[in-house]
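Derivation of every value follows stated rules applied to the coordinates shown; laboratory data play no part. This is a predicted model, so every value here is computed, not measured. Cβ atoms are built from the backbone, for glycine too; each structure is taken alone.
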Structure 1
Amino acid sequence: MFEITCPWCGKRAQTEFSYEGDATLERPDSGTTTRAEGDDQKAFFDYVYLRENPRGWHDELWQHTAGCRRFLKVRRHVTTHEIAATAKPGEELPPIKESAQ
């Protein structure tokens, strides 16, 4: 078990949170007419179904389901589960310190 610092509630056990996905993904723009229909469908298919399997630091979305129920960004090392930083969804996560790598 590890602890996650909620920007609103403070440090809490990881069991209070629910992993919601990759925080680095951006939904493809489907309203453009410059792309061919096949390209648009492929971009959306890739967005929905294809995921990287990173090793090391990764930005993720979590929800504080047993607390304030808000979403937050978490920068977590996926092999050691070390948390480098947390932030509100609209905020940028700070850069990783040299000691945290």
Structure 2
Amino acid sequence: MAYAIFKTGGKQYRVAEGDVIEVEKLDVADGGEAKFSEVLFVGAGDSFKTGADLQGVTVVAEVLEQVKAPKVIAFKYRRRKGYHRTVGHRQKLTRIKITSVGA
């Protein structure tokens, strides 16, 4: 089974065909197609490709939906100073399904 490691949103993901993952928000509509050209590694069994061997290799994915991650709370507090501050954040993500690896 072929798999690839690609980079998007400052993170690297190891995927195979049919995998469903969440990545940093992509500007693609639901049902659209996303192509990732920054592929770092492609492997299948005992053979693999890296570096210059990956010219023109892409990972293609179908965008399933735009979602938000669970809320993260940042709480700041200084003892005995009467200072406390709460800030919440929900990261925007895109759920994608990998349709082809190394095309």
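Side notes on the structure shown:
- Of the structures 1, 2, the one that 34 was derived from, the read-out being relative contact order in percent (Cα under 8 Å, 6 or more apart): 2
- With volume of the Cα convex hull per residue in Å³, for residues 1-56 alone derived as 94, matching label from 1, 2: 2
- Origin of the derived value 37, 17, 11 (semi-axes √(5λ) of the Cα gyration tensor in Å; candidates 1, 2): 2
- For the structures shown (1, 2), distance in nm of label points 7 Å out along Cα→Cβ at positions 25 and 41 is largest in 2.
- Given 0 for helix-only ellipticity at 222 nm (-39500 (n - 2.57) for each DSSP H run of 4 or more, over all residues; to 500), calculated: source structure among 1, 2: 2
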